[in-house]
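K.L.:
What follows are several structures.
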Structure 1
Amino acid sequence: MGVATDERRALCELFEQLGPDAPTLCEGWRTRDLAAHLVVREHRPDAAAGILVPMLASHTDSVQHRYAAQPWDQLVERVRSGPAWFWPTRLPPLDELVNSAEFLVHHEDARRGQEGWEPRPADSARDAAAWRSVKAIAKLTLRNSPVGVVLRSPGHGELSAKTGPDAVTLTGAPVEILLFAFGRDAVRLDFEGTPEAIDRLKALSRGL
């Protein structure tokens, strides 16, 4: 068992509680769209490429819409059952490497899309996985920041994600920093810097 497995299971349980039409943090997506996205990336290599390649996005959208139209119970079960037999992340070590951040972030997309959300209690395995992901992707997702960015998580470390003027320091739990690095604004973080620099950082289009 790993963080990817735990977050997949927890997300599917939440899907069942929320139903197919609950809001998420992903702009324009309801829970059915989020579930369909997860199925596409693990079952349809012809469509998964469009998640990152804009010129292929229309095909990805078409396939995703078809999955989203499936019966909700069936769609959730597809997410729960994991990737297709031929998908590399069928191997547990690859699943943990590739999917820990994916399912952690999307679990929070569903959780924090609801009113009254609160961060989950600290969890050593989840927090460690989140911080590893921050170190792996933050310099990429924050590469276009107009100001310097320092990420600090007490007990985990500090990372200079972007060198530049008017540096802003973000301090908080690893999951909060990971969500911010992936473009989410529903986070609990302390921002240290000038008001102008903080506003410019928050306005940045973040993510892959």
Structure 2
Amino acid sequence: MSQTSLDQASLNQLFFDAHTHNAWQSKVVPEALLHRLYDMLRMGPTSANCCPARIVFVTTQKAKEKLNSALAEGNRAKSMAAPVTAIIGYDLHFYEKLGKLFPNAPDARSWFDKDEQTALNTAFRNGSLQGGYFIVAARALGLDCGPMSGFDTALVDQLFFEGTSIKTNFICNIGYGDEKGVYPRNPRLDFEEVCRIV
């Protein structure tokens, strides 16, 4: 199947005009849109189709207050105001689902289930990839994003993933942004500072 480049308006929405949002309109994000977001992001590639990302969509006041206790002070007000705060985690035992996800290699589980470091590296790397797909998918659906660090990882794990093999990677507010909360674009590094063609 031949591919064509997206038009400039689409590229602007995904990258060039998109900003991290810190203030939010009081517009609800429907649950159906969260399902669409996941249906898009899950199509991005991961090694051995391992798909380790696990996501909690925090939407209720009770859940937001619970999460708020683990956030750095500067992240609290904007997260409470956001319609949805997504906790992007990764499952250290992702390999338990490889029988379904990677059936062309029936022994795929054995690549990870006896090597904790390889499993951790794979889960974190591919979970981070899926976190990137999450942001692009959200923007493609007309949502704004506010990804952040600045939280007590161990406490978030305890509050939302206790008793599981899932660990928190990062947190991302999503919804319909208020332009008043957008800062001017910071500089980016030029090609020559980052890339080599060999």
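Any read-out appearing in this document is the output of simple, stated calculations on the displayed coordinates, not a laboratory observation. Since the structure is predicted, the reported quantities are computational estimates derived from the model, not experimental observations. Cβ atoms are built from the backbone, for glycine too; each structure is taken alone.
K.L.:
Here distance in nm of label points 7 Å out along Cα→Cβ at positions 24 and 120 has been calculated and equals 1.6, so which of 1, 2 was it run on?
P.N.:
The read-out comes from structure 1.
K.L.:
For structures 1, 2, which has the highest computed value of percent of Cα pairs over 28 Å apart?
P.N.:
By percent of Cα pairs over 28 Å apart, the leading structure of 1, 2 is 2.
K.L.:
Given a value of -16000 for helix-only ellipticity at 222 nm (-39500 (n - 2.57) for each DSSP H run of 4 or more, over all residues; to 500), point me to the structure among 1, 2 it was derived from.
P.N.:
1
K.L.:
For structures 1, 2, calculate relative contact order in percent (Cα under 8 Å, 6 or more apart) and state which one comes out highest. Before the final figure, lay out the partial values.
P.N.:
On the way: 1: 19; 2: 35.
Once relative contact order in percent (Cα under 8 Å, 6 or more apart) is tallied for 1, 2, the winner is 2.
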